[in-house]
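Enquirer: The following blocks contain the structures, represented as structure tokens.
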Structure P
Amino acid sequence: MVLGTLTAAIVLALGGPSVDLPPPDADWDYQLGGNRAVPDRVTVVDRDRKAEPLAGAYSICYVNGFQTQPDERRFWRDRWALVLKDHGKPVVDEAWGEWLLDIRTDRKRERLAEIVGRWTDHCADDGFDAVEYDNLDSFARSHGLVSRADARAFARLIVARAHAAGLAAGQKNWVELGEAGPRIGFDFAIAEECGRWRECQGYVDTFGEHVLVVEYRQADFAWTCDHFGSLSVVRRDVDLSVDGIRRWC
């Protein structure tokens, strides 16, 4: 049964169903560029919401919760009012060619939470254990149009939906969120390049051992393994391609 946003919020307020967290100090793989086999040592796998979870692994479902996917522009053209615009033009994350979603009002957040919530429910139906909502920090690319408060308010809605579906919710980046992350409801963290930016301790201070790290440069990967090797750390190529770089501490 699909739960509405209001129902999900009530579930979260009442404590919600218990969720399983990623096992600590586990080797993990980040597979957004396509599915691939993993060695037996890898017990946590993160895949796109349109992919199948890996049987036998703790599976995390990737959902682009705050921006659009490049191949879904027709979908969002039909929901044009929900795309953030600056002087009539969509605001774009230039690095990935993704439009930012307009989360500035309660009404738009509710409408977007229903869309993202349906994707979340499908993740649960497909057998995933958790969900990561990417681009939580998209406010930093919004030309000042979206505030941190907007991001926190929207995150509360979609995290509640995840919990209502029985999924753990991962905070993707934004280490500065600190203890507000667990208060929103995030259960663990996925940190891109926390070694490169020397941010890993901030995630550990907030989420303890439940931090998954991906590094894209060899020097940063080596540093992270030396200093935070007890976390789940993987080195991948930036495109997360099927035949790309993959290393573990």
Structure Q
Amino acid sequence: MKILVALALTLGLLAGVPAATAAPVEPLPVGTRPDYQLGGARSVPDDIGVVVRDRRAEPLAGRYNVCYINGFQTQPDEKRFWRGRRELLLKRHGRFVVDEAWGERLFDIRTPRKRTRLARIVGRWIDRCARDGFDAVEFDNLDSFSRSRGLVEPRHAKRFARKLVRRAHAAGLAAAQKNWAGLRGDRIGFDFAVAEECGRYDECGRYVATYGRRVLVVEYRRKDLRRTCRAYGDELAVVLRDRALKPNGRRVWC
């Protein structure tokens, strides 16, 4: 039934039907442990209730599945896809603006026209997540404006995020705010948060203030895991992963 609803709503969006007809979304469960598997899928212990996987991976049966989408930057292995859509990527002095840490080009979300075109592309990925059986979606690099050399402003990111959240809800998926601790994402429509290293940077409380227990925390250093577990281990879903997120990489919980 969920898949049929997602397909019907997607067709409605394409026909210009308002997104107010969005399907109910299933909230992030609390009181369970998470796994963060962007680098490759693997099996999980029985007590894992939440699994995050890339949009091209299959969801794991019997768990709450979050679909990872790079919503504000390109994936390094998708240069061919963006070759014919270069006008949608951010440029400075004729050169693409790149997130050097990951080799990802930033989306140009500064104008309504480009935001609409990009939202159609990302929207197709969202719809596939719904068809595949995911329960929610997280949009990575929400804070890419901070790497745009001043070209993209926070207001642009908020407006684009609003489009993506509406599309997710229309497909029956909950939507996660990814990082940007200073943002009140609930005002945009986000349903929960995925917070990387909020223990390391003392930001977990800011997400809790907005989403309560519906916060999924990923730490990458053991000392940060210990700190996060002392403060929030009984309240939030917390996992320690290796930064490369390898399928056979480390995986520790509170």
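Enquirer: For which of P, Q does distance in nm of label points 7 Å out along Cα→Cβ at positions 172 and 204, calculated from the coordinates, equal 2.5? Before the final figure, lay out the partial values.
Expert: Working: P: 2.5; Q: 3.4.
Working through the options, I get structure P.
Enquirer: I have 3.7 for distance in nm of label points 7 Å out along Cα→Cβ at positions 60 and 156, calculated from one of the structures P, Q. Which structure is it? If you can, show how the numbers build up before the last one.
Expert: On the way: P: 2.5; Q: 3.7.
Structure of origin is Q.
Enquirer: Work out which structure the value 23.2 belongs to, where mean count of other Cβ atoms within 10 Å over residues 68-75 was derived from one of P, Q.
Expert: Working: P: 13.4; Q: 23.2.
The structure behind it is Q.
Enquirer: I've got another one for you. Given that Rg and Dmax of the Cα atoms in Å, for residues 28-163 alone, derived from a single structure, equals 15.5, 52, which label among P, Q identifies that structure?
Expert: Working: P: 15.5, 52; Q: 16.1, 52.
The read-out was computed on structure P.
Enquirer: Could you tell me which structure in P, Q was used to calculate Cα extents along the principal axes in Å, for residues 84-139 alone as 42, 28, 19? List each step's numbers first, then the result.
Expert: On the way: P: 41, 28, 15; Q: 42, 28, 19.
The read-out was computed on structure Q.
Where a number appears in this text, it was derived from the coordinates with a stated rule and is not lab data. Remember, it's a predicted structure, so these values are computed and weren't measured experimentally. Cβ atoms are built from the backbone, for glycine too; each structure is taken alone.
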